Structure P
Amino acid sequence: MCEELLNDGYDVICVDNLLTGSRRNIAHLTGRDQFRLIRADVAHDLSVPGPVDLVLHFASAASPADYLRLPIQTLTVGSSGTLNAVELARRKNSRFILASTSEVYGDPKEHPQRESYWGNVNPVGPRSVYDEAKRYAEALTTAYRDTYGVDTGIVRIFNSYGPRLRPDDGRAIPTFIRQALRGDPIPVTGDGGQTRSICYVDDTVSGILALAASAHPGPVNIGSPDEISMRALAGLIRDLTGSRSPIEFTERPVDDPAVRRPDITLARTVLGWQPRISMEDGLRRTIRWFASELGRTA
């Protein structure tokens with residue numbers, strides 16, 4: 001996101017406490033005059049000098065492994081962090097974009113998921129620290145729009161992936177690629193029949209920026225409608241890496257959604273957006289990056 005905005009000629013201030021991130025992801029940006037990093041926790045305070053045209057609130061642990069390890073921080077950044085970010089937008093009279101998630105739909109009873117669907121979320125389950133933080137953030141964003149007239153937009157992101165993911169972040173694609181490149185067993189939970197719809201990061205970013213450039217309040221689904229089972233995804237990644245790793249079935253997590261696929265009719269009609277990068281192309285790009293990170297060739 002920072003890289004794309006800089007390439008479009010904007011000045012960018014990145015605020016991050018690097019709780020789940022890494023300076024390496026922005027190392028190539030730090031020498032540019034238009035870029036500045038502020039090391040801070042937005043849940044505690046968010047002060048930025050000078051005019052601001054756009055506030056993008058993306059702060060949160062996003063991997064189940066991370067938010068289950070950091071439950072209080074995840075809830076706090078979704079509540080206090082969202083309050084501080086949308087308050088900054090109100091003070092600066094700027095557009096505010098909230099990064100919400102397909103997880104607000106929970107284990108859905110509607111398939112594919114439209115923005116009008118209210119979801120099926122367990123408010124006291126292990127995933128609730130993330131799901132309910134994002135649902136609250138959506139409610140707070142909407143309240144600021146209705147009460148103060150803040151120019152807000154909500155994006156619901158579906159399973160974005162690509163280079164610069166942590167190999168150990170616990171999500172399916174980094175785990176599958178890491179294990180395949182090492183020749184180790186690829187862990188698939190349950191029987192692997194649960195589905196996800198994965199969207200390459202370049203497409204995700206272009207969709208988010210299309211919403212930011214519009215006046216639409218959202219929520220808008222940004223993701224790929226191409227659905228794949230976890231078992232098939234593991235097999236595809238194994239084939240693309242040329243690996244001989246066995247697939248190993250493990251216990252399925254509590255409240256793990258059975259299906260996930262966005263209806264992107266709204267994004268197509270209002271934003272003129274849809275994914276451009278195929279699943280295989282996106283996975284190949286991601287595998288090349290991971291192979292380089294892990295010191296291997298693929």
Structure Q
Amino acid sequence: MTTHTVARPASGSQINWGRIGIIAVLIVLILITLFPIYWVLRTALSDPRLIFTNTTSLLPVGFTFNNFLRVMGLMSTEEAIAAGGTGQSINFLLFLRNSFIVTTLLVVGQVFFSAMAAYAFARLKFPFREQIFFIYVAALMVPGIVLFIPNFVLIRNLGWLDTFQGIVAPKFLMTPFAVFFMRQFFLTINREVEEAARIDGAGYFRVFWSLILPVSMAPLTTLGILTFIGEWNEYFWPFIVGRDESVRVLTVALGIFRSQTPQGAPDWGGLMAGTLVAMVPILILFAITARKAIDSIGFSGYK
């Protein structure tokens with residue numbers, strides 16, 4: 001009897017159309033997400049006199065770096081107007097410094113004090129601990145705009161308008177999200193390590209400072225990145241309490257730059273150039289710490 005074997009195609013030659021389709025969809029979604037950023041770059045590199053002459057072009061119209069130069073004050077008013085700009089500029093280094101001061105203070109304050117509060121809610125035993133934590137976290141459901149008026153009245157009564165402390169005070173100590181985020185991590189840390197330290201005579205703060213913080217660098221870094229991005233992009237509160245040029249942050253400066261165009265129409269080339277430059281610190285921060293931040297999304301604590 002003769003047996004016939006049917007040749008089967010090698011598994012390596014099979015095309016996984018499902019996987020290809022998923023990759024194609026992801027690529028399309030990524031392009032859609034990044035396209036606004038590319039359009040900002042395209043506008044920033046376009047000649048201000050030609051921006052609206054060819055709106056369908058995906059490439060910069062009249063390629064130039066003049067928008068970056070004049071926004072950063074590296075061109076005289078006469079040169080900026082001759083290049084098609086409005087002559088307006090931004091005291092970029094001053095406002096960049098102010099943004100770094102405000103953001104750094106808020107990151108350091110929120111990360112440290114939120115970690116302390118989270119450790120207290122995770123480990124210390126005191127009456128109504130769970131109820132207090134529930135009420136505190138419930139503040140996440142309160143729209144931030146509701147707190148603007150009472151915070152503004154408090155800052156005004158303290159005489160902190162147009163000061164750095166007035167800008168950072170409402171969120172310097174902690175936020176409900178930060179406390180909740182860190183508490184979830186602290187709950188996963190092995191209690192036996194802390195109990196051993198307590199037996200050796202270490203107090204709660206010593207345990208927190210010497211043991212808990214070193215093993216919590218991943219979530220602390222993630223919280224710091226999230227806080228930095230959020231506060232760097234904050235506009236409304238610094239605009240209300242920090243309008244003086246000596247404490248004006250970069251986001252507020254860009255908004256004022258947009259409204260000061262003499263012709264009435266926004267200087268889109270200069271505005272987009274300033275926006276791109278303002279994005280650079282965030283991109284650098286994320287490039288340096290992205291891996292640690294991503295790894296800590298699925299943190300499991302110190303076992």
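Figure out for me which of the structures P, Q the number 0.65 belongs to, where FRET efficiency 1/(1 + (r/R0)^6) of positions 107 and 147 (r between Cβ atoms, R0 = 35 Å, to 0.05) was derived from the coordinates. Here the read-out was taken from P. Which of P, Q yields 2.8 for distance in nm of label points 7 Å out along Cα→Cβ at positions 163 and 187, as computed? Comparing all candidates, it corresponds to P.
Out of P, Q, which one gives 0.98 for Cα Rg over 2.2 N^0.38 Å as computed from the coordinates? Numbers along the way, then the final one.
On the way: P: 0.98; Q: 1.37.
Attributed to the structure labelled P.
In this comparison of P, Q, the computed figure 18 for relative contact order in percent (Cα under 8 Å, 6 or more apart) is attributed to P. When FRET efficiency 1/(1 + (r/R0)^6) of positions 43 and 251 (r between Cβ atoms, R0 = 25 Å, to 0.05) is computed for each of P, Q, the one that comes out at 0.15 is P. Among the shown structures P, Q, from which was the value 0.00 of FRET efficiency 1/(1 + (r/R0)^6) of positions 91 and 131 (r between Cβ atoms, R0 = 25 Å, to 0.05) calculated? For FRET efficiency 1/(1 + (r/R0)^6) of positions 91 and 131 (r between Cβ atoms, R0 = 25 Å, to 0.05), the value 0.00 is produced by structure Q.
Taking distance in nm of label points 7 Å out along Cα→Cβ at positions 75 and 235 as the criterion, which structure among P, Q has the greatest value?
Values: P: 4.1; Q: 2.4.
Largest one: structure P.
For Rg/Rh (Cα atoms, Kirkwood Rh), for residues 27-170 alone, the calculated result is 1.16, so let me know which of P, Q that is. Here the read-out was taken from Q.
Taking 16.5 as the value of Kirkwood radius over Cα pairs in Å, for residues 195-274 alone derived from one of the structures shown (P, Q), identify that structure.
Details: P: 14.8; Q: 16.5.
Of the structures listed, the value fits Q.
Given that helix-only ellipticity at 222 nm (-39500 (n - 2.57) for each DSSP H run of 4 or more, over all residues; to 500), derived from a single structure, equals -11500, which label among P, Q identifies that structure? Structure of origin is P.
Each reported figure results from applying straightforward, stated rules to the coordinates on display, with no laboratory input. Every value quoted in this text rests on a predicted model; they were computed, and no experiment measured them. Cβ atoms are built from the backbone, for glycine too; each structure is taken alone.
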